[in-house]
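Following are the structures in question.
Every read-out reported here was derived from the displayed coordinates using simple, explicitly stated rules and does not represent laboratory data. Just so you know, these numbers come straight off a predicted model, no measurement behind them. Cβ atoms are built from the backbone, for glycine too; each structure is taken alone.
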Structure 1
Amino acid sequence: MSLNKKICFVASKEKTAQETLKLLQERYKYVPANEAEIIVALGGDGLILETIHKNIVEKTPIYGMHHGTIGFLMNEYSEENILERLEQAEKVNLHPLRMNAITSKGERHEALAINEVSLLRQTHQTANIRISIDNIIRLEKLICDGVMLATPAGSTAYNLSAHGTILPIGSNVLALTPISAFRPRQWRGAILPHTTKVTFEIINNTKRPVSAVADFTEIRDVVCVQIYEDRNISIPILFDPEHNLEERILAEQFLS
């Protein structure tokens, strides 16, 4: 990577992040996002996910620096030697989940998720969800608050909070994780090959409505949701060699 790469700086709306943005723009040459060869994102994981979604078509490499609350996908912040750090950064390619959802009105919606696609009950009543894997019904009825399918990069986010399995980058698997399962009470989810197509069907959707959320995109009153990993899309994320994503995911599994 050349030190002459065109760089764009973006930041979250937090006051300190905006102040840092101005400081870096004064110190380093920068260009607008549509002209950039690298995007440096200042904030937390929410900002880098937002930046990824905005640049999926351009596939511009993104280098995050932690300036927020949660920064699992971010590098340590420092205003020093940014050009040299970008030169030495290691690239990880992420592949998103593609969600196809049908609502109770027959509307069809499509969205991409870097972290996970989650189905969540919309009312006080539990959701009843049928789960099929590659067109074979594997769970006739999951009674729950919800269920999600997570990527390795997203396995340390909402998936981990729901007691799902942490997945190493490059493992070529996805995590299927229930959210507060009531029946079957002992079911803890499944690890699936990344080539799997997962289908969720909502049982009694009128009485027990469910929404589907792909990162930032929410579709309400869904009746059927299909999800698969889209290997046609490759999203480059940059990490400092000593803070690579694979090491972070491994280390996360040994935290008390």
Structure 2
Amino acid sequence: MTSFVDFDGVWLAYTAELEAAGQYAVEDISLQVREGEFIAIVGPSGCGKSTFMKLATGLRKPSRGTIAIGGQRVNGPLKITGMAFQAPSLLPWRTTLANVMLPLEIVEPYRSSFKVRRAEYEERARALLRSVGLAGYEDQFPWQLSGGMQQRASICRALVHEPKMLLLDEPFGALDAFTREELWCTLRDLHAARGFNVILVTHDLRESVFLADTVYVMSRGPGRFVQRRLIDLPRPRDLELTYTPRFTDIVHELRGHIGAARGAPTGEATR
């Protein structure tokens, strides 16, 4: 089966001088991700997780190796992706609805038809907001929303142009534990309903095991994948699963791999 995401022997040095000195941010990255798969990338701070995201979006070209997404070689920024980060970065002068619709105003082919199809696009945005529990908040401004609501709106903005791949860089890291788990379920349901690919970068091992089909562990810099763990837990998953021995065993296993990647004792792996 053809992979939707294909990294083949990818290395990246940020400058020619660093490459000449053999100093790479990531090295020898190879992975194949099937269409619709949800993967998570975990590892110690500074291991190259965010660098991997830049490569996956086409914002950085590899120094060596090739990247193909959706059957096309990546040579520049991709239009088939949506992104959400730890900070929601909603524009304060736009309402929730207007923030969510922003990609439709600037990304082709939607931009060219935005004025003509505005009512249709607005309903698309409203439907997304309803699906994440934000019905009734369309006309509120970001400062009127809680952090969890802002992050829900940010995810809607990343999905409104119907991308084939969603890239998430620590999207729930700044939220309290209860809100974070609520948003795990929101993302779980969106992924199940729409079938897009997801690449999630996170420090939260429970988050990675709850959400992902496959978890990749990166070594400390220069980053490379040192472990690939299939998460063989049945779907749909509910939060009760996170309290079961089977779930906990997988989390502990991943913690051990990260401890080894850091060169630290297992008990220190998440400090």
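General observations
- With distance in nm of label points 7 Å out along Cα→Cβ at positions 4 and 156 derived as 3.6, matching label from 1, 2: 1
- At a computed 16.5 (mean count of other Cβ atoms within 10 Å over residues 28-35), which of 1, 2: 2
- For 3.2 (distance in nm of label points 7 Å out along Cα→Cβ at positions 196 and 236, calculated) the corresponding structure among 1, 2: 1
- Structure responsible for 36, 18, 16, with semi-axes √(5λ) of the Cα gyration tensor in Å calculated and labels 1, 2 on offer: 1
- Structures 1, 2 were shown, and Rg and Dmax of the Cα atoms in Å, for residues 164-211 alone at 13.4, 40 was computed from 1.
- Test item: helix-only ellipticity at 222 nm (-39500 (n - 2.57) for each DSSP H run of 4 or more, over all residues; to 500) calculated as -4500, pick one of 1, 2: 1
- Origin of the value 3.1, where distance in nm of label points 7 Å out along Cα→Cβ at positions 68 and 100 was derived from one of 1, 2: 1
- FRET efficiency 1/(1 + (r/R0)^6) of positions 132 and 228 (r between Cβ atoms, R0 = 35 Å, to 0.05) - structure with the largest value, from 1, 2: 1
- Here relative contact order in percent (Cα under 8 Å, 6 or more apart) was derived from just one of the structures 1, 2, and that gives 24; the source is 2.
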